[in-house]
Structures are given as C-alpha cells and as structure tokens.
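Below are structures written as structure tokens.
Just so you know, all these numbers are worked out from the coordinates, no wet-lab data involved. As the structure is a computational prediction, the values presented were derived from the model and not from experiment. Cβ atoms are built from the backbone, for glycine too; each structure is taken alone.
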Structure 1
Amino acid sequence: MRARFRGHGEIEFEKAPLGDIADGDVRLRVDVCALCGSDKRLLHSGSPVVPGHEIGGTVVGGALPEGTRGIVYIPVFCGACVRCVAGRTNQCLHLSELIGWQRDGGFAEHVDVPARCVLPVPDDIPLSVAVLGLDTVGTAAHALRLALRTQDTVDRALVVGAGPLGLGVVAVAQAMGVAVDAFDPNPARLATATALGARPAGDLSAENQYDMVVEVSGADAARETAQRVVRPGGTVVALGESNEPYTMPATPRWRRTDCYTVRSFYFPVDEVDANWDLLRGVGAALRDLIVKPLTLPELPEAFARFVAGDHVKPCIVSTDAHLTEVTR
C-alpha cells in the first residue's frame, strides 16, 4: 500500500505490485516515515510521486545485506563529482532528484532507493531516534556548524520558530555549548522548546540583541525579526522555507553594518558519524517530547493534526507487531 497526494489536501491509498529492484538500488520495508512541514506543499499541490522523505527502514532486498537498518539520505547525489568525492554530498554538482520529491518516498509499505542513499544505523540507536537524524537533527547540526565558523563566540542564540526543525536547533545548539532563547507564537510549541532547555525570548522589538539568530519558520515577520535583533557582526541563519523571496531591509542600520547570512540545505555524509553522537545525547529526549506515532491509514489524520498544530512531529510507523523500537 502507498499514499498518493492528489492536491487540495486529498490523500488516496493504492495497492501496487512490487516490481524488480533496479541495479544499485535497495528495497526497504518502511518502518518509520516522519512528516515534515515541507510536505504540506505537496499536500496542497499534489505530487506525481509518493511523498515522504524522512525515512527509516530495514533492507529486504537489493544491493545491501537483508536486515540492515538504515535511514534514507534525501539527495540522490552522483558520488563522482568533486563535491561528492570530498564528502560534501549535499553540494553535489549533478543533483537532480530528492527522494519523496522527484522519486517515490516513504509514505508506503516499501520504497526503493539507491544503495548509496542508505545510511546504516548503529546498533545502539533505535530507528525512532535515528530518523530524527535526517531533517530534525542533521539539518540543524549542519547549519549550526556553518554558522559557528563565522563567530569567535556566541553569548546566546535566538531560535525563531519552534516547529520540528526549530526544536532540533534548540537541542543541538545546547549540545554544542550554545545557550538558546526561543520564540514561537504557538504557546504549546514554545513550551516544548523550554522543556528542551531554551529560555523564552523577551521583547524582540529592540535591535542588536543576539550574536546569532536562527530563523526556522520562513515567515516574513520572522525574517524581519531575525534581521532586526541580530547584532552588528552577527549571523542570521536562514533555515525557514518559503515561496517568497528572501529580502534584506533597505534601512540605514542594515546598510551600515557587517552581518553574515547563512543558508543551509542539508547535511553532507561526512557529518553522519558526528550526528550519531549528537543523537546519542539528545535524540531520545527529543523523540519523547515531539514524536507522535501513527499508522499509514492514519496519514490524513496525521496531516490534519500536524497542520492544526496538535502534533509536533507525527511519524508513520509500520504495523508489524515486532517493531517495538519504532512505537516505543
């Protein structure tokens, strides 16, 4: 069974036979596939492929040993260009496909992906934690690593937007030794950020408050806030996605100051081992605070509750009885 997004919020399920596995591919039984805020765009627009890009599963055939547990690296990188050879696979010069966007993803019982896109999970990390190593922790960690290169010290950072990725930033920043304030207009999400150790932000109307601001919502108001409260010489990390252009203010203050703007897409494979270490420290607590397990037939409900803000991070999990590590 697999889900198809028909547009305007309509999700249909269909049965499809499993064909042959292409050379170099791996077939995974999808044990967990997390919902992402970006999936809402496909829910609205529809998709020619099966969505779902935060995938954890078990190899059942193809180019890797059966039984291998893995999470799926979204960019289908070439593995041969100068960026890939250097380990910077998120910067692949020939990137044309993302799993769940241009080829079938994980809102299904099985998915076929290139073997090079399967990241084997260490034995001591359950899949329910490992899947957070993709967008939630992996993307957050890479962005923070880039941003910290721009600053000698960071007294305190501000995270604007406490959705799943913003909460990942909160958890990872503290693991990296950076104190964090958080802002979100949703009181429940802000409370989750404070439960992870963030301090609620105070009045954000004044300028020059933070050495680093991580903007995670993509909203125009959030971008304006980030550019207002960052100190001269500070760093704005633009992680939020939006269909609107990213603009900088045409104000005297902005024209007369130094400022770094960091845009990050995804993490490279040469950071995977460091991300496992982060997950060992923060992953279980993050999972227990934000993840809501649901099954594939409950996907429409999962999206409805996700859009409404009732669930922070719904995850579609297999109904196989032995997958206790996924459902906890």
Structure 2
Amino acid sequence: MITITACMIVKNEEETLERCLNSLKSLVDEIVIVDTGSTDRTKEIARKYTDKIYDFTWIHDFSAARNYSFSKATMDYIYVADADEEIDRENQEKFLFLKEAMLPEIEIVQMYYTNQLEYGTTYNYDKEYRPKLYKRLREFKWQDPIHETVTLDPVIYDSDIEIIHRPTESHAKRDFNNFYVVLNKGERLSPKLIHMFAKELFIAGDDEDFIKAGTYFNEWQKDTTRTLEECVYIQCVLAKYARLQGDIELLMKVSLKNIASKSSSEVCYELGEHYFELGDYEEALIWYYNAAYETECQLNIHYGGDYPLKRLAECYGKLGNVEQMNAYEELAMNWSV
C-alpha cells in the first residue's frame, strides 16, 4: 500500500478547514499545512489533525506556497487539497481502494472536481477532471532501442473519485487582485494566465472588472509576439470592454480581426449586444445566431448557448414574431451544459 501526504496552503479558513480535514484524516498518512497569514482560528483547528504546520510569508505567488508545502512532504505520494473541499463516505472508500491497489508506475492520479458552478470562477462544467495525487519522487527512464530518449510524459490515471468543492464565497475578486499584483510588478503573463484571466472575466467578472482589465488587454493586443490563441482571448475581452466603453472603433477593429482568424461566440455575442442596444434587432439577430450556431465559445460556454438563445427570443419578440420568440425561449430553457 502506498503512503500519502496531504499538502494544503491556507489562510483564514476556519469556516471550512475542519470539514475538509475530517474527510481526509483516515485517508492520508501525513498532513502538511502551510499557513500564509491567518488571523482567525485556522491554525488552532489544524493542530487537532497535525503538528506539521508551517508559516509562509505571502508573496502573491500560489506556486511558491505550493512548492514549499511539497518540500515538507515525506510520503510516497502527495495529495493536494484545498480547505473548501471534502470527500464524502462513498468516495473515501474509493480513495482507500485506490491507495491499496495503486500501481507503482502511476505518477499522477486525476479525480473529478464537482459542484464547481455554484461559486465557480474559472469553470464551464460542474464536474471535470483535475490532477490531485502526485508521486513525490519521480524516476526517469530511458526508452527506445535506438535514438534513445528519457521518458518525460508522466503516467496518469483517471480515477472515478469525486471531490466535492464547497466554497463559502466566490474567489473572483481575490483572483483579479492577484493578477494585478503580478502585472504591477511589470511581469508578463504567460499564455496560460492570459487564458485564465480572460476566462475568469467572462465567467465571474462584472462590468467594472472588464473595464479595469480592458486597459491591460488593450495594450496586449499590440504585442505582435502573442500567439493566435492568446490574440483570440484578448479580442473576446476587448470586444466586451469596447462595447461597455462605447468605443465603436475598437469594437469593430477587434471583432473584424476575430472573425477573420478564429470567430468566437463571445465576440459575436458582443456585436449582437451592440446592435440590440441600438434597437437594430434585425442586425442583432444575425450576430446572436452566429454566436449560438456558427462559432465556438472560447471562454464561457453560455455565450454559445443559452445567452444568445435568450437574446434571439427577445429580438423576435421586439419584431413581433411570436412564433420564433416562443421557439427560442424553449431552446434557451432546455439548453444545458
């Protein structure tokens, strides 16, 4: 049977930490908790479950804190947990079975992350795989009889274990602030972070968030070293930013670039919103239809689904076409992720 260290980074988690640790205590052999500055009862609660509690000065870098927690682990595998997660009885049994039956060549185990949409900030699905269990020490082996090379891709196993995500609030504002801390240091966001920033804006951001972020995205669109995919994400954000700011020139500029390269549901939807606000419902229909049926969403799947379908119903209602209005209302109502 393998041994497991649960590694956590926490800050002011007194509302959820005990629930999480109760669900983990019989599954793991060691619990490592790294506290990044709690001022509540977090460490007091943690001491009921482990004496391996470490302080880490918060430097607005989750990776640094995670790496520090990993450095304190001593078991065969590391399970990464957040304080707002829990594992129910059925999945605890699955976890223990996995622990007993784990093949030594497996280096990463993915588990289902569930209940994501209630307070999701970067999620399009209520249940999806996440890597949760990692082999602490990895062995590198040579492969192929000639032109030999070291195996770099990890061996990943997709389990049927489900982790329940039960946050007490949305983390969107915290995440946006962390993006700005990085940006204000003058650091360049990686393609992954450009994607995550744009995705989080479309899933959890409000108009003020788009307006604040848009000034940064407007600069990034001028960077000719950005990849096509980065440009598409930037264009999606800028289309909404431009509409909110009433900057029609910018709206048309980014929309035309988007349509000429990789048409996105988000951009078509924003064009529909522009014409809807003008009262030009026939033109709005074209763009909402393209958002729903002719393009792919890049950041939030609702922009290619129920959002434009609802707007299509409203447009037909404004134009007096009750039959089409009812049809699209039904499609929107029956649309699901």
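Taking helix-only ellipticity at 222 nm (-39500 (n - 2.57) for each DSSP H run of 4 or more, over all residues; to 500) from the coordinates of each of 1, 2, which one would give -7500?
Numbers: 1: -7500; 2: -14500.
The correct label is 1.
If you rank structures 1, 2 by FRET efficiency 1/(1 + (r/R0)^6) of positions 74 and 306 (r between Cβ atoms, R0 = 41 Å, to 0.05), which sits at the top with the largest value? Could the numbers behind the result be given before it?
Numbers: 1: 1.00; 2: 0.25.
Largest one: structure 1.
Using relative contact order in percent (Cα under 8 Å, 6 or more apart) as the calculated read-out, with 12 as its value, let me know the right label among 1, 2. Before the final figure, lay out the partial values.
Working: 1: 17; 2: 12.
Clearly, the read-out refers to 2.
For structures 1, 2, calculate distance in nm of label points 7 Å out along Cα→Cβ at positions 26 and 226 and state which one comes out highest. Before the final figure, lay out the partial values.
Details: 1: 3.2; 2: 5.1.
If we compare distance in nm of label points 7 Å out along Cα→Cβ at positions 26 and 226 over 1, 2, the biggest value is for 2.
Matching task: 23.6, 72 is the computed value of Rg and Dmax of the Cα atoms in Å. Pick the structure from 1, 2. Please report the intermediate quantities before stating the final value.
Numbers: 1: 19.6, 62; 2: 23.6, 72.
That value comes from structure 2.
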